[in-house]
1. Match the computed value 46, 36, 29 of Cα extents along the principal axes in Å to one of the structures P, Q, and report its label.
2. Between structures P, Q, where is distance in nm of label points 7 Å out along Cα→Cβ at positions 26 and 146 highest?
3. Between structures P, Q, where is distance in nm of label points 7 Å out along Cα→Cβ at positions 82 and 106 highest?
4. Given a computed value of 1.3 for distance in nm of label points 7 Å out along Cα→Cβ at positions 34 and 90, which structure among P, Q does it belong to?
5. Where is FRET efficiency 1/(1 + (r/R0)^6) of positions 50 and 138 (r between Cβ atoms, R0 = 35 Å, to 0.05) largest, in which of P, Q?
6. State the single structure among P, Q that was used to calculate relative contact order in percent (Cα under 8 Å, 6 or more apart), giving 26.
7. Among the shown structures P, Q, from which was the value -10000 of helix-only ellipticity at 222 nm (-39500 (n - 2.57) for each DSSP H run of 4 or more, over all residues; to 500) calculated?
8. Please state which of the structures P, Q yields 17.0 when mean count of other Cβ atoms within 10 Å over residues 10-17 is computed from it.
Structure P
């Protein structure tokens, strides 16, 4: 199964469909919450990505079929005064796991980060997602600390309930 990683063109309907379907597969997976994306999210997500000037998506293709996705955002490390890449979504279809797709996608993200002069790549992973943690660790990701006496960094969230733009 030859695997190719391409940068998605948000205006290409084939790429847009692949992004939406891969995100939906991720959402349906227990590690993505176990529920399908709502139809309105599926309709809006690619356009929303396209409007983000520092967003980019990479699609892994196996024999021309989309099997993996990394949605990424360039932001800034203020402590380094250099850009960084955050991998916001990362998915490899269940039937394609264990075939090196994740490592190829991560290598493509790193290549993009190096091209942009980034100081690091960040991502979040569920503590119980052993397979993803192993794949990320194999590529060189790990917990981080600024000072060991105060512990490792945690990723927290606070949902904000706002209607989407244009909703009544």
Structure Q
């Protein structure tokens, strides 16, 4: 993954939910260029940030053994723009897991205000379909999770720290 649209995990409970934050700054070129004169994070990148959080929630549920990709964006409601200086708090809840994929519901808050509500569906790629091999080079996913403080907050359903899985 080349761009991170989540700055930090703040909570992660395996099989249940995840929380994270995204700071909106002019340091990200897209914030200034998306709507000239009205700097904001494009809604599509808010969806991507929630999808990154949700995809990790789904993948960890399977000990990162499945190749998880965003398959569908369901209902997406945006109540406020994400402007420079804002900090978005993402909350992702795992709703359902099946043989072919999973669904999550997400919310984004700016302070105490609801900023967005989005339903996402993820699919599992079968070996040899669309891509061969892993989605990440060895160690890349673990490095990404470390940068976002995943291992500082991630716990299993019993409250024990999530291990560093062998296939990361």
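Taken together, the values in this text are just the output of simple stated rules run on the coordinates, not laboratory data. No experiment lies behind these values; they were computed from the predicted model shown. Cβ atoms are built from the backbone, for glycine too; each structure is taken alone.
1. Numbers: P: 47, 47, 32; Q: 46, 36, 29.
Only one of P, Q returns 46, 36, 29 for Cα extents along the principal axes in Å, namely Q.
2. Working: P: 2.7; Q: 3.4.
That would be structure Q.
3. Values: P: 2.0; Q: 0.8.
Greatest value across P, Q: structure P.
4. On the way: P: 2.4; Q: 1.3.
Matching structure: Q.
5. Working: P: 0.65; Q: 0.85.
Comparing P, Q, the top value of FRET efficiency 1/(1 + (r/R0)^6) of positions 50 and 138 (r between Cβ atoms, R0 = 35 Å, to 0.05) belongs to Q.
6. Details: P: 18; Q: 26.
Structure of origin is Q.
7. Working: P: -10000; Q: -6000.
That value comes from structure P.
8. Numbers: P: 13.9; Q: 17.0.
Clearly, the read-out refers to Q.
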